[in-house]
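Throughout, read-outs are computed from the coordinates displayed, never taken from laboratory work. Being a predicted model, the structure only gives us computed values, none of them experimental. Cβ atoms are built from the backbone, for glycine too; each structure is taken alone.
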Structure 1
Amino acid sequence: MTDKRDGLWKRIKAEMLFRLLWLIATGIAASVRYKIEGWEKLEKILADGKGGMVLTWHGTTVLPIYCCRNLGMYSIVSLSNDGDLQDRLLRSRGFRTIRGSSARHGIRALIEGIRRLRDGKVMALTPDGPRGPNKKVQPGIVHLARKSGCPVMPVGVACKPCKRLRSWDAHLIPMPFARAVVSFCEPLYILEADDESEAANRIENALNAAQQRAEETLG
């Protein structure tokens, strides 16, 4: 009986935590004054039906997730406790999720991701996630790009005023009514024959350039 009560209490606490985080994240994101650059590029990828990868650094996901809500995009989410919260948040924003990471069921998640991309779906991913290193593209992202052949769109995010968490990714948390720029930049293509290291560097450089563009636009 005690185990049942403990399990019920854990579920209640998890539900309360999710609802609180959802309210805070939604309230803040909805209050932000956005400048969106390159939205037409994203619309083209969605309309073409040939699949696509939309990439942003792990520490800048709050605003892109809100901007891209209800577009039917896919994302890969880890099987950790934090991943459970993220999974619920993404699904509440109209995303579809594939569960897995380098630590658990990573190969299965990659295979499923490649299948979705080849079916013409668009995936929103953090190439340095779920554990870093910060702003370093991981092999799984390169594998998805090489095997799918779909366009890879880098997204830069800048916001002020904001807070940075003391986490490995220095996660950006906008302040209410902040100004923000979200830059959807020109997509690049990674071929299956491309060298893995060189492909990772290309993606990394494109993401850093997108981030710099967003910051310069915000001023």
Structure 2
Amino acid sequence: MSLGLGDFLRRFSLRRLFSRKREGFKLGIYGSPNAGKTTLANAMARDYTGEVLGTVSEVPHETRRVLTKQEIVMESPQGRLVVDVMDTPGLANRVDPLDFELMYNMDPEAAARRAEEATQGILEAIEMLQTLDAMLLVLDASTDPYSQVNQVLLTHVQSRRLPMLVVANKVDLPEADVGRIQKMFQRHPVVGVSGKTGQNLDKLYDELIRRFGA
């Protein structure tokens, strides 16, 4: 099952010109599958509300619908921010049922269903871009950031002037390299964190409040 991410984003850009004015501050968490988006979203929600958004799994595309935690109140010496946090499905150019069959021992029916749901979730995440006030782009700091998905997202964000913070996640891993991510995203602030261990999450929260809070 193929998905032309760049084509969908270009069509979205035209529609966004005519989108109505929105209320409330909406923060979307985007990135590739298994970058740690849901782990980060869960940490943010748990730190401020005591609850979590979604289920974490090593199998790609565990999150296949946009999950939202509304009106998270973030406060620090930097200020105050009331935000709707949206955890989105991992973006990919292609979701192949065979990958789930061969790599994760799923039966063909379950693999096909997961691939179809993942593709629909990606479309939903792209459509949701028109509702956002800012984006957190989450990358796995232990892998090469120069992927096609990341480059397409970066081009789109810069063309639409959507405020974005880059989260270099998984800094707890020995192969993590935040500098490599900073080199790619020179126009955007980069914060190295571990959603799993909580390392540097306070710095991310302070940066969000400083930039978008009152």
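Comparing structures 1, 2 by distance in nm of label points 7 Å out along Cα→Cβ at positions 55 and 87, which one has the largest value?
Between 1, 2, the highest calculated value is found for 1.
Computing distance in nm of label points 7 Å out along Cα→Cβ at positions 71 and 95 gives 1.2 for which of 1, 2? Show your work: numbers first, answer last.
Numbers: 1: 1.2; 2: 3.1.
It was calculated from structure 1.
Supply the structure label, taken from 1, 2, corresponding to helix-only ellipticity at 222 nm (-39500 (n - 2.57) for each DSSP H run of 4 or more, over all residues; to 500) with the calculated value -15500.
Values: 1: -15500; 2: -12500.
Source structure: 1.
On FRET efficiency 1/(1 + (r/R0)^6) of positions 151 and 175 (r between Cβ atoms, R0 = 30 Å, to 0.05), which of the structures labelled 1, 2 is highest?
Biggest value here belongs to 2.
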